[in-house]
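Engineer: Below you'll find the structures, each written out as structure tokens.
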Structure I
Amino acid sequence: MNNIYDVLMERGYIEQVTHEDEVRELLGKERVTFYIGFDPTADSLHLGHFIQIMVMMHMQRAGHKPIALVGGGTAKIGDPSGKTDMRKMLTPEDILHNGDMLRKQMEKYLTLDGENGYIANNADWLDKLEYIPFIREIGSKFSVNRMLTAECFKQRLEKGLSFLEFNYMIMQSYDFLELSRRFDCQMQLGGNDQWSNIIAGVDLVRRMESKQVFGLTFKLLLTSDGKKMGKTENGAVWIDPDKTSPYELFQYLRNVEDADVENCLRLLTFLPMDEVRALAALEGSGINKAKEVLAYEFTKIVHGEDEANKALEAARALFAGGGDSENIPTSELEKARFEEGIPLLDLLLEVGLIPSKGEGRRLVQQNGIALQDLVVSDFGKVIQLADFNEGKLMIRKGKKVFHRIQLID
């Protein structure tokens, strides 16, 4: 059986590790408890988060035990890592709600039954800390000079770094200490923007407990030109099907750049590496087959086989020119509203095809909007009943994004 460290390395997840030889040996001979933290700043995971979920799934499949740590405490102060501005403060009620939603999502992909994996919330210990004892016992172990050299702080110093955020590294490090004591946690994992926080946590546990613990980071989901994946004109690509439908998720991955296909197949699917390399080697129109496989496999992981099949059928119907699949994203609007007519830009905004009217005007000027496959040249157009065919209106944005309007009485 392959060592999971080698599997993660071959698939391209691993970027940094505190003690590579020791980590590889440990993962090959013991059942290791590890953790990854998720701050509940929203009520759903997004595509970028799913790299972390995929790593946890790979690790659990290899017999290791994940701790999915919800940052109900750290979410109250904000993480400066990778940020240029201070995080918006959430109410305690929002944090509780978001944390509950994240827990429900993670339980779909991981076994968190208290034996093979765990769910924890750092509010359970951070909310109970007393300031003076905490600063005496834990704060004394941190060097301010060393903290200021961390990348997560350096990029914020010029614009301003609050003392509140400065505490984040100490609190995340304390999380590792608590999880080590409560669950015998031996490893902290996270995205590469967490490297400074992770090595600080490793150092704290080793100093406080005289115990061998380790840290590892993995690559962020980036395009070939270094931009974060998972963003669209309408915002993030969410895992929650009510925020981003399975079809929209499928289409997002079906439309990735050719240069990003292999990386996405490595990181976002469980396909064997031989198959990944064979798909990535396809050229010309063949690369579209690889994109379809990528979109199908990831949608299946996130939403299940039935939803993946529906998204695949809808996509094929549209690309074949039929466009008559029940699985195409559809908005039902009252027929009476179109008797006087709805301005095109208002309609596009209402159904979520554009984030603003300014963006809608730009798309029309660039021939990026079509109705019933006829390009619209006038952004002042008013949509009326005459534009519908048997009560349906197909809108196309760009070459590959479709949305259907269905009239109802």
Structure II
Amino acid sequence: MSKTYGEIKEKIQNRQAVVMTAEEVIEFVRNNGTKTAADEIDVVTTATFGTMCSSGAFLNVGHTKPKIKFGGGSVTLNDVECYAGLAAVDLYVGATARIQNGTRNDFSYGGGHVIHDLVAGKDVRLQAKAKPSTCYPREEIDKWINIKEIGHAALVNPRNAYQNYNVAVNKSEKTIYTYMGKLLPEISNANYSSAGQLSPLLNDPYYETIGIGTRVWVAGSKGYVFSSGTQHSPHAERGKNGVPVEGAGTLGISADMKCMDPDFISGTSFTQYGNSLAVGLGVPIPMLNENIAKNVSVKDSEIFAPVVDYSHDYPNATGKTLGKISYADLRSGEIEVCGKKIPTGSLSSYSKAVVIAEKLKSEIDKGKFLVQEPVELLPSVPRGGG
């Protein structure tokens, strides 16, 4: 039996919707089948929590007396460089932005940490130098700001929630440091980053429900998908079950930072690489039909990721892989690559993804979070330019 968005939304509003997490649905389908799941379940909650470098925040810090225009000058927050080529006192702080004052040259603090500090309600130091004009005569500003006092703070992330991702190893004879963490020489460890069977786009492999306008849970705040993410690649190789076995789809998401929970957004640092931001994201999938029931019951043992050598093949974009590994094997703590058994490590927190999926489920159960039909689905074929 097929359902519509309107029917599901009405059931949520009346607190009659049957909601399960993607983890719970696996067991339900195993015992009852996809047809019963499609008939009896209304919404499935998916989630992920991990480092998402293509993230950042738009802020409007409010006018000064006299007024100042950041554009054409320089702006920092806690000494971290911000982009200010916008109007007056608008700025954008990127997750990977670095300290710029010359006295701190490490990666212990960056744009992702600034974003977390703002969400956590901490005071952040704003410093700016500008070129004066008739309507914006002020040349400098140095003050402390707080998210409660500024007019606007929105997380606007160009690329989040990769549909799948690489398993990183290192074939070289020396240790290397990457955005996938520390990789030991001669294929001695493997790092990966995905919530696997809980991850949003792995539960919607052909983008049948997730699209522009989809309401999402972002670090406790209600947000939206505003676009397919940068590097969205729907032409990626797929397995027999239709699930991509490489990066594939991505999401552009936005949400109000003033409503966020600092426990689900965090600045991160990678030795000899740089800074980033870990983001907690939850996406509800409406159970519209039996095909969707089949998709959301995908298991870690059915999802495979490519093993890539980050000492050569990744930086040189060779496209070569060392094979494919299931997430069930990755989560076991040990895999075999090139005939060698090695330990695995995850840069994505599955336990936090479970918490997010449960929190989103609870909000839907209480009628506080509604599913939203996309105004446009994500591209399912490559756009011009690749």
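Every number here is computed from the coordinates shown, using simple stated rules; none is lab data. Since the structure is predicted, the reported quantities are computational estimates derived from the model, not experimental observations. Cβ atoms are built from the backbone, for glycine too; each structure is taken alone.
Engineer: Out of I, II, choose the structure whose coordinates give helix-only ellipticity at 222 nm (-39500 (n - 2.57) for each DSSP H run of 4 or more, over all residues; to 500) equal to -4500 when calculated.
Structural biologist: Values: I: -13000; II: -4500.
Attributed to the structure labelled II.
Engineer: Determine which structure produced the value 24, 50, 23, 3 for P(r) over Cα pairs in 20 Å bins from 0, in percent, calculated from the coordinates; the candidates are I, II.
Structural biologist: Working: I: 24, 50, 23, 3; II: 27, 53, 19, 1.
Clearly, the read-out refers to I.
Engineer: Consider the structures I, II: one of them gives 69, 52, 45 for Cα extents along the principal axes in Å, for residues 114-337 alone as calculated from the coordinates. Say which. Intermediate values should be presented prior to the final figure.
Structural biologist: Working: I: 69, 52, 45; II: 63, 51, 31.
So the calculation was done on I.
Engineer: Another question, then. Of the structures labelled I, II, one was used to calculate volume of the Cα convex hull per residue in Å³, for residues 42-121 alone, giving 154. Name it.
Structural biologist: Derived from II, not from the others.
Engineer: Relative contact order in percent (Cα under 8 Å, 6 or more apart) was computed and gave 14; which structure, I, II, did it come from? Before the final figure, lay out each step's value.
Structural biologist: Values: I: 14; II: 25.
Computing relative contact order in percent (Cα under 8 Å, 6 or more apart) on every structure in I, II gives 14 only for I.
Engineer: Comparing Cα Rg over 2.2 N^0.38 Å, for residues 210-313 alone across I, II, which is largest? Show your work: numbers first, answer last.
Structural biologist: Numbers: I: 1.18; II: 1.27.
Biggest value here belongs to II.
Engineer: If distance in nm of label points 7 Å out along Cα→Cβ at positions 66 and 282 computes to 2.8, which of I, II did it come from? Intermediate values should be presented prior to the final figure.
Structural biologist: Values: I: 2.8; II: 5.0.
Label of the source structure: I.
Engineer: Looking at FRET efficiency 1/(1 + (r/R0)^6) of positions 186 and 226 (r between Cβ atoms, R0 = 30 Å, to 0.05), point out which structure of I, II has the largest value.
Structural biologist: Values: I: 0.40; II: 0.10.
Largest one: structure I.
Engineer: Now for a separate question. For distance in nm of label points 7 Å out along Cα→Cβ at positions 178 and 250, find whichever of I, II sits highest and give me its label.
Structural biologist: Values: I: 4.2; II: 1.6.
The structure with the largest value is I.
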